[in-house]
Structure I
Amino acid sequence: MSKFVCEPLGKQHDRKAFCSGVPELDGYLQLRASQDMRKRVAAVFVMVRDGDPRRIAGFYSLSTASIVLDELPVEVAKKLPRYPTVPAALIGRLARDVNFSGVGKLLLLDALARTLKHSTEVASAVVLVDAKSKEARDFYAHFGFKEVEQTAKRMFLPLQTVENLLQARQTP
């Protein structure tokens, strides 16, 4: 199996060949991702095969966000300071090319690891996603994301859970 590398989106990556089967996601990568990076509203990362660095197997975007403390379940909120809002990391978009099955999991794990690594420099209490479809909801739920009841399609995962998840995956 080929090894994959995740890196910031650059001019060397072939965005036009990317096809997730979701026009909104394909269009974002092909037309708006670079602009979002230049304007610093999102950091976009692409996964490429080691040895085929132009072909994009998948991508995700990260940005900062916040969530109202009262929107989190009591068992999560009680572990956090009583600020009106808490800092979060937002995985704004995540998609894999239809020719690369299994890459979605790798993308999500990379996004979670990157968020955890940088949380000491830019704090985040939770990771947020907006699951646009039932398939997306099921995908994120598989990794422990829970729905934010007050916000349709929004899901969250506490950063402590991210840390536990990643540690469990590293343990043989």
Structure II
Amino acid sequence: MPGLSVQQASAEDVSELMGLRQAVAGHLTSEYGIGPWSDRVTAKGVLWAMRRSRVYLAYQGDKLVASFALQTQKPWSIDCSLYDPCKRPLYLTSMAVAPEEQRKGIGRECLRTALRIAKEWPADALRLDAFDAAAGAGDFYHKCGFREVGRGRYREVPHIYFEALP
């Protein structure tokens, strides 16, 4: 996507990243009601994520339009028994696109960037999950070429599990 630049976040970006995540959570809550996507975003939570993963920010010009995180440690919601075994999986978490920028190709470009980063990492697979609900992004991941590997529940919340090879 022309004009989209992606860079790794630093502690200096916490406030801006919180604003993006809060906007996305608020939008999903207004569209689909209260759900696990409605969680309150805190600076402590964002900093914790930055210690566990590499958080990336996507800008158009100087405007933050999206973010995502990549980590080698399995996230709490992932059921690894559904995936084919691999030695070096990488997990994509916390993908968010500013509500006013959705459906413009930014999310798709973030996934392409995540796959490129996974290949360079190096990783054998890029894994993620999505809420199995109207507010979830399952259809989006299907359209972007991710393979559904299964469905399950974590803490009573239905999830769809996806994988792509870098």
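Here, each number is a calculation from the coordinates, and none is a lab measurement. Since we're looking at a predicted model, the values are computed, not measured. Cβ atoms are built from the backbone, for glycine too; each structure is taken alone.
If you work out Rg/Rh (Cα atoms, Kirkwood Rh), for residues 28-123 alone for I, II, which one comes out largest?
On the way: I: 1.05; II: 0.98.
Sorting by Rg/Rh (Cα atoms, Kirkwood Rh), for residues 28-123 alone in descending order puts I first.
Could you figure out which one of I, II the value 3.6 for distance in nm of label points 7 Å out along Cα→Cβ at positions 12 and 148 was computed from? The partial results should precede the final answer.
Numbers: I: 3.6; II: 4.3.
Source structure: I.
Which structure, out of I, II, was Cα extents along the principal axes in Å derived from, given a value of 40, 37, 30? Intermediate results must be reported in sequence, preceding the final value.
Numbers: I: 47, 40, 33; II: 40, 37, 30.
Of the options listed, only II reproduces it.
For FRET efficiency 1/(1 + (r/R0)^6) of positions 44 and 116 (r between Cβ atoms, R0 = 30 Å, to 0.05), the calculated result is 0.95, so let me know which of I, II that is. Don't jump to the answer; show the numbers that get you there.
Numbers: I: 0.95; II: 0.45.
For FRET efficiency 1/(1 + (r/R0)^6) of positions 44 and 116 (r between Cβ atoms, R0 = 30 Å, to 0.05), the value 0.95 is produced by structure I.
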